[in-house]
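Read the figures in this text as sums done on the coordinates, not as results from a lab. Given the structure is predicted, the values throughout are model-derived calculations rather than measurements. Cβ atoms are built from the backbone, for glycine too; each structure is taken alone.
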Structure I
Amino acid sequence: MHSFRYRDGKLYCEDIDLARAAESFGTPLYIYSAGTILDHFDRLNAALAPFDHLVCYAVKANSNRAVLKLLAEAGAGFDIVSGGELFRAIKAGADPTKCTFAGVGKARDEIEYAIDQGVYSFNVESEAELEYIDKIAGAKKLRAPIALRVNPDVDPHTHEYIATGSHENKFGIALGQAPAVYERAAKMRNIDIVGVQMHIGSQITESAPFADAIGKVAPLVRQLKSRYGIKFFSIGGGMGIIYRRALESGSGKWWHDHSGESSAFSVRDYADAIVPPVRDLDVRILVEPGRFLVGNAGILLTRVRYIKESSVKKFVIVDAGMNDLIRPSLYRSYHEIVPVEEKIRPSPPSSPWLGRGSREAAGEGGMEKVDIVGPVCESGDFFALDREMPEVHEGDLLAIMSAGAYGFVMASNYNSRPLPAEALVRGGQLALIRKRQTWEDLVRDEAE
């Protein structure tokens, strides 16, 4: 489910007209739907009801405190990968005893802070890290809870940058080496063995790799439960979402035809894949979704500055840039881009993606192929290349869809561009949850 729909030719998030949001807060502007985030969390939580479990939201996907607060109040735990993320989560009301700390390069101050806060577990990625945590905990005369991140060497069939479960990646400890490392950990005076963790990658679009990986690690879980009494098995996150929804035909029709699911496969398919292999393990199951909860709950609003035509191309130059949303430049990823106000006539079908009353481009303009690009001085500064779009003009608002995950969190000040604002919609309420940076903000912390 998601909460972006056309009503009478205007794009809404829940009950908020997005043109109104742009007028209130300017562009570029990230907007998130609280209803969508909570719906995704509740559906996943309910699907895992057959066993003891904890949904730990992956903070790296979207770390705005308002988003974290929503999930903390819904009962989520948190998967964090830095001391800063743990600090953010706690500031948002998270219970640190429901936080797991992952990452291959944890620093001393981060480890000390996490021990002091009482995190649920450190997900340990190497023997060197295990020794370091033991040493730091010993200096504090405390014991640190740990789980090894084991590498099941499963191909998740995703982008090479976000595949993390093969022996060629920097993450985790080889499954065959894990028993010996656990045996070593058991002899450390300042370490408590509490679980085992795996994560095979992100934006995985089929359920089979999850089941395959769990099947590989399950025998180790049983062994560790018998030998050390571990409390949990974290199966990671990675459920992919739908980015490409539009059906575009040569007749100029422009609507959407999907089931309404935001994930690349249904929550039920996911549960059906993972429940059988974990049901009898007799440990708590942790899942660590990020993109699944927030990806299709967010958009990036941007305004068209100029239309430029060359002999071979038509460019739509917008006010957002690769510094605001880097995914298309970094991964060549697809984001659907739609006009906030349709210049259209009604079309016959209803739209599960953008709602009943979705429409067809006006006959005078029809569909046209354009590059949608930003103002940053890089040829890689684009959001879409050779994209079929209804005719757009200078001053029009566009919505870059599915931008709730790995959007603002990866933004930068490249070209000395201020970071965009963020807003949260809950029903008919629109709240600014991060102010837009100013030019003064850009130099505030620099020495003169």
Structure II
Amino acid sequence: MMKLLLTLGLAAIIFNPSLALEMKSLGNNEAIENTTLRVIEPAASLTLKAALELAYSANAALSTAKRELEAVTGSILQAGLLPNPRVEALIEDPRPENRLTAVYVNLPLELGGKRPARVAAAERRLDVASAELNAMRAEIRAAVMVAFFDVLVAQERFLLTQGLVELSQRATTAASKRVTAGKISPVEETKARVAEASVRVELSQASTSLKMARKRLTAIWGNATPRFERAEGQVETLPALPALKDLTARLANAPGLARAQLEVDRRQALVEVERSLRIPDMTVSLGGRRNAEIGLNQALLGVSLPIPIFNRNQGNILEALRRTDKARDELSGTEIRLHNEIAQALERLNVARQEIEVLQQEILPGAQNAYDAATKGFIMGKFSFLEVLDAQRTLFQAKSQYLRALAEAHRSAAEIERVLGETPDDSTLR
């Protein structure tokens, strides 16, 4: 009997030679150690293109989506496999002269299209994982763009505050000289020093904001300590303002919407899987029996088929149908949500562009002229230092407002790209 079982085992390996290879492959895969994704950017100027490449290669969330896609391919392989045969052995009466020995090989036969339904459901799951990867890539691209332009704006704000500190120092020196000459009250010099101290506080705040912006950027690719010298880019180059009609037309290909639609398809495929389970599987038994008492060998053939009287998989089918309805509702909700996000981002971009235009054409030139005139007038003794401080503060606020508007414009454009998920050719970036 033991020889017979060994023979059946060897036959299984002979007729399925890939079994041993698959077991060896699985063993090798288990021995692979995880590698750390963290990368460190070079200590040089950083462009948007380089930042995107770093994020694509080392972002943990993006790597997770890739691993999920790779893992789902295994489910397709598993779904297409046939059920294994089962060997049974039976011995009646341990006495050799009366022993009855029987060996069966049970072959399960799947009926009702179960295997094609499983494969189709696994393929739909692969489609969903691919859509999730595309959506994650769009998320990462938008996050890099927002963080990169935040660094650019923080750099400009830091330089602006540095310049303001230098102006405050010159104003304090001028006020001190005029006090020494007896032309103004010492109170004016005190005001100048207080204003200089206030600007130094703002410089410290600008420095902190720049450090935080740099860390937010490098954290996307897992580096907690930024090494790049500065971000290189044109922060004043405004993104284009597309028409809402064009964006709505492109929304049909958005990764978030595609993912929701593919989830509906996957749920429908799972409904077919559950429906296929209504039909029971047949088991064919082949074997032989040896009756030692009468010295007779007999061939055995049997068929086993459950009768689906009580359990016809009704509950699982109902659950699958309701989950399909849920996926359709989520698809409708996703379409409405993405449309609103596009409209809101476009409106914010439009408002930011209008604000920037007014600042560039009217507010900034006027504030600069007012400051220059107040500074010259103060030196010539025509204006008080309080008027110089007021003009200086107005110019600084106007430039700060300009930088905030630029940041909002780029942030809104990145939000539109995130929703649409249409990644331009990164080779065109600088």
Checklist line | Parent structure of the calculated result -23500, given that helix-only ellipticity at 222 nm (-39500 (n - 2.57) for each DSSP H run of 4 or more, over all residues; to 500) is the read-out and I, II the choices | finding: II
Checklist line | Answer label among I, II for the case where volume of the Cα convex hull per residue in Å³, calculated from the coordinates, equals 216 | finding: II
Next item on the list: Work out the source of 21 here, i.e. which of I, II gives that when relative contact order in percent (Cα under 8 Å, 6 or more apart) is computed.
Entry: I
Notebook entry, point to check: Comparing distance in nm of label points 7 Å out along Cα→Cβ at positions 53 and 85 across structures I, II, which is largest?
Noted result: II
Note to self: On mean count of other Cβ atoms within 10 Å over residues 197-204, which of the structures labelled I, II is highest?
What the structure shows: I
